[in-house]
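Bear in mind that the values in this text are calculations on the coordinates, not laboratory data. Values in this document were obtained by computation on a predicted structure and should not be read as measured data. Cβ atoms are built from the backbone, for glycine too; each structure is taken alone.
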Structure 1
Amino acid sequence: MTDTAMTSRIHDLYAAFNRRDSSFVIDQMAPDVTWPRAFKGGHVEGGDAVRAYWEDQWQEIDPTVEPVSIEPLGDGRFDVEVHQVVKDLDGTVIADSIVHHVYTFDGELIASMDLPGEG
C-alpha cells in the first residue's frame, strides 16, 4: 500500500473512532494487536481487549482525536501527530493537547500502536 493510501486509511480509522465505530477499527487490526491503555496505563492485546478498553473509557470520558500530520517512518511505521480533546461526560474539556501515536503495520493491518515517551 502506498504512503498516500495509508494516510487516507489512517484518516478513516480516526474518523471511525470519533464516531465510536469500534467494529470498523478493530477489523483493521491484526488478531494479536498490542495497544496502549493511555487512559488507565499498561497495554492490552487483541481486538476484543482493545474494544473492551475503549468501551470502558467511553463510559468515563469523551475523547476526540484528529490527525494533524502523518509521517511515514520508512519501516512500516507511521507517526501520527494528533490533536486530542478530552471532555468529561457533561461536555467540559478536561484536556486539549497534541500527542503522537506511532503505528506499526503488518501489511494493511495494525500490528501495534505506541505512545512515544510513555512507558
Structure 2
Amino acid sequence: MTGTPNQIQMADQIRRLVAAEFDRVALAFQAVAFTQQGEIRAETVDILEILAGKRAEVLANDRAGYFITTWRELSDQVRQLIFADPAYKAIQLRRTQRSLLEKPEVPPSPVSA
C-alpha cells in the first residue's frame, strides 16, 4: 500500500472494515436469494456477482488515501457502488418491466358528478 506509515496503518484498519461490510451485504443478498426462485433468484445471484466484482475492485486499490477519504465513514458506499453499476441498472429495468407486465388491469373508477 502506498502512503505514509500512519496513513497505511489507518487504511489497513479501514480496509478490514470495508471487507467486512462487503461480506455483510453479500450475506444479506444470499439470504434473500435463498428464498427466491427462478428468474428473480438468478437476478439476485447476478447482483451478488456484481458485488463480488466491486469488492475485488475496491480492495485491490493500493492507495491509503483512497481508503481514508472514501471509506473512513462507512455509510451506504457499497449500496451506491451496486446501484451505479450498468449491469445492476439493467436488472432493475427488467424487474420494472416484468412488474408492469404482471400487474392486472384495473378498470377505471367511475367519475362522480
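Observations on the structure shown:
- Comparing relative contact order in percent (Cα under 8 Å, 6 or more apart) across structures 1, 2, the highest value is found for 2.
- Origin of the value 1.9, where distance in nm of label points 7 Å out along Cα→Cβ at positions 45 and 77 was derived from one of 1, 2: 1
- Source structure (of 1, 2) for distance in nm of label points 7 Å out along Cα→Cβ at positions 37 and 61, computed value 1.4: 1
- For P(r) over Cα pairs in 10 Å bins from 0, in percent computed as 13, 48, 34, 5, 0, the structure of 1, 2 it came from: 1
- Computing helix-only ellipticity at 222 nm (-39500 (n - 2.57) for each DSSP H run of 4 or more, over all residues; to 500) across structures 1, 2 gives -8500 for structure 1.
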